[in-house]
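Peer 1: Take a look at the structures listed below.
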Structure 1
Amino acid sequence: MQALQILDIKQGASHLFTQSSFDYFLVKEASVTTFSTITIDGHLYTDYFSDDELETLKDTQYSSWQMIRPIFYSLIKGKKLPRDFSLIFSLSKDNIQNFLKQYQLEQFEDALEGLYLNFKYKDQKLQVISGVSLNVFTMDKTVERAWDDMTKKILKHHKIAFE
């Protein structure tokens with residue numbers, strides 16, 4: 001787990017809310033506080049969708065950021081900045097497998113529950129915190145270090161400055 005400070009909040013927010021940079025992530029939860037706090041639970045209710053729509057969603061139980069981003073953006077846009085917001089992103093199963101293959105960590109596939117990016121804005125600071133969830137206890141930090149590395153690569157790829 002690492003916490004990185006986004007140096008240019010406007011640029012980071014642009015990537016989060018007006019560009020597709022993080023659209024491939026799934027949303028566990030999103031919340032924003034303006035005049036009140038609004039929380040979005042990212043769980044999908046499959047009975048809402050047609051059979052054709054369900055096929056495009058693949059095998060997931062969470063909404064993509066692509067689906068939620070316009071709704072969330074409508075909650076924060078305006079003349080005043082929100083007091084705070086929090087976004088809990090999860091990598092999809094397919095992308096977790098790609099990550100494990102890229103870092104030659106396939107042996108962790110059964111133990112890995114999830115890979116997360118948590119964006120937190122508060123007190124005019126924007127942070128991204130990487131997180132790993134394993135279903136077994138281990139002192140081995142190989143997956144965690146690899147995900148920390150990948151988090152930095154994602155930010156660098158989108159030219160989001162951080163420290």
Structure 2
Amino acid sequence: RRGADGAPVRLALKLMNSRHGDPFQLEMLEAAAGADALVVFNRLWSPERAVAYGGYDLSDGNLQVLAAARGRIGTPPLSGTGNVCSGRLLLDYARAGCESVQLHTFFQLPLSEYPATGGSRTQRALHALYFDPAHGVIAGMLELAQSGALERRGGELRFLDLVDRPCD
């Protein structure tokens with residue numbers, strides 16, 4: 001920030017997963033609470049295979065840590081990352097306190113894996129995330145509204161209403 005010559009700069013700190021378990025992850029969140037924003041968390045490490053990996057082990061663990069952190073510690077805005085492979089999982093991250101998510105491997109699928117047959121890879125990926133009738137963001141938000149977990153405001157369902165930020 002000092003090198004920005006007076007221009008306003010906001011920095012997000014990316015917290016990685018550690019091999020030290022959930023208590024250590026919670027300590028990292030607490031220690032980083034002064035950052036402008038946090039990117040939480042990315043990749044697990046397998047010492048046996050000497051490779052980083054993701055999948056549901058990653059997202060399940062991330063969501064577990066975020067649930068444990070909610071209400072315990074104040075955090076800056078969060079951006080979730082790790083196995084964001086459907087709109088429903090994107091909504092799970094929002095309900096765990098993430099205002100946004102980052103997509104990595106979802107953009108690397110073969111084009112044949114996306115339901116849309118036209119458009120760029122980015123357009124096809126976003127189309128799948130939002131419009132999939134079973135697993136998309138829109139279907140998930142409508143279901144949350146029907147269950148009473150999300151309320152309409154002015155007739156609209158708003159994504160950020162899902163974010164349960166303890167420090168607002």
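FYI, it's all coordinate maths here, none of it is from the lab. Here the structure is a predicted model, which is why all the values come from computation and not from measurement. Cβ atoms are built from the backbone, for glycine too; each structure is taken alone.
Peer 1: Figure out for me which of the structures 1, 2 the number 13.0 belongs to, where mean count of other Cβ atoms within 10 Å over residues 19-26 was derived from the coordinates.
Peer 2: Only structure 2 yields this read-out.
Peer 1: Next question. By the measure relative contact order in percent (Cα under 8 Å, 6 or more apart), tell me the structure among 1, 2 with the highest figure.
Peer 2: Ranking 1, 2 on relative contact order in percent (Cα under 8 Å, 6 or more apart), first place is 1.
Peer 1: If semi-axes √(5λ) of the Cα gyration tensor in Å is computed to be 26, 22, 14, which of 1, 2 is the source?
Peer 2: 1
Peer 1: Thinking of 1, 2, which structure, once FRET efficiency 1/(1 + (r/R0)^6) of positions 67 and 83 (r between Cβ atoms, R0 = 30 Å, to 0.05) is computed, gives back 0.75?
Peer 2: Working: 1: 0.75; 2: 1.00.
Source structure: 1.
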